[in-house]
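Pasting the structures in now, so scroll down.
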Structure 1
Amino acid sequence: MSLMTQWSARASAQLAGMTPRERMLLLVMAVVLGTGATLISCWLLMQRLWELEDSNEQRRAMIGELLERQDDFAQLAAERDRIEEQLSGSEVRLSTFIESKATAIGISRPNEYTDRQVQRDGGITMLETIAEFDRLSLSDLDQLMNSIEESEELVFIQGLTVAPARRSENRELTVEVNLATFKRSTGGSRD
């Protein structure tokens, strides 16, 4: 006789020896345990489904945000490409640049230049020039700043120092304009 047959025979004998009331209690207990196990399993499954639903909702929100910002990303990528092209293009000579802007608005060329180079991360070199103008009027200074800012060249105003001109009766100013441009160093690569 196999083990399963022995167990079945023993269970049948014990069940036959029980009163109807004991059999009813055993059936109720089996139903309660089965129902409890089913409810616990369903609850655990529902918890997991709710977690997945929350996770999916967060992903949908992130995708929606990315879609909303898609145009911003495209504009930033285009701006990055434009700047990268300017970095790779010909180098701007700041002294020539500031002289041409001054001449274009009808003011005298700067009297003095101070140049320096600073190596930056990513193979970028910053070229900086401080140009000193003597005896500029406030309107000349405004025109000069506007012409620099409106330029298509990759040139930035880093600083501006303004002081009253010595021995000036017409409220003229001595101005130092600190300009910077950037270029890709030889062998530098885009990050």
Structure 2
Amino acid sequence: MIKNDEQLSQKVEATFELTLDTVVGHRYEGYDEDGDPIGSAPLTLLDVVVDRVAEVLATQAVKHEGRYGYRSQVQDKVGQMLDEKAEALVADLWQKQVTETDRFGGGHGEPKSLEAWAAARIEEWLRQSADSYGRGQTRLQKAIEAVLDRKLSKQIDEAIAGARDQALTAVTKVAEEHLTKALRDSIAAVGK
């Protein structure tokens, strides 16, 4: 039985040392059909911080996509990485001889290099119409138009940014001159 408040209150001290490599949990690769975790790996404080920062940055990127174009930058970077990996794979296969097959797997035609096969497919694809109805520009014409559009848009954006910077510099200079004159006039009026 507790007789007074002194018996209820006891001081407890605990010291925790957290570093970025402190394990705070586990990360699992997935779960089996019963819902049990598979492939446990330690989850450090650094992992948690990096995950949270990445989540915040991704959220901001989505919110500001229209204004800053993060999505296209990420897509470009991912595309670049995929291109680099595919380039190494294709370099190994590029000169190997292949024979085309029909839908049943039977070979037909003369063996040719993967490079020649790809060139023929690309030429065929580029000559096809860009729209689904077979009218209008070819894919090649459409691709050239898109490249020119990107280049012109970039040049226009650069010109606008340059003009904006020049205007800001000019406005700042004029504002500084007017402010300096107004302060001098005010000081001169006070001194009289």
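Only the coordinates and a few stated rules stand behind these numbers; no lab work does. Quick caveat: nothing in here was measured; it's all calculated off a predicted structure. Cβ atoms are built from the backbone, for glycine too; each structure is taken alone.
Identify the structure, out of 1, 2, from whose coordinates relative contact order in percent (Cα under 8 Å, 6 or more apart) was calculated to give 18. Source structure for this number: 1.
Identify which of structures 1, 2 gives the largest calculated value of volume of the Cα convex hull per residue in Å³.
Details: 1: 274; 2: 458.
Looking at the calculated values, the largest one is 2.
Comparing Cα Rg over 2.2 N^0.38 Å, for residues 88-159 alone across structures 1, 2, the highest value is found for 2. A value of 6.3 for distance in nm of label points 7 Å out along Cα→Cβ at positions 56 and 136, calculated from one of 1, 2, originates in structure 1. Consider the structures 1, 2: one of them gives 0.05 for FRET efficiency 1/(1 + (r/R0)^6) of positions 32 and 80 (r between Cβ atoms, R0 = 41 Å, to 0.05) as calculated from the coordinates. Say which. Going through each structure in turn, the value belongs to 1.
Sorting 1, 2 by distance in nm of label points 7 Å out along Cα→Cβ at positions 16 and 128 from high to low puts 1 first, with the largest value.
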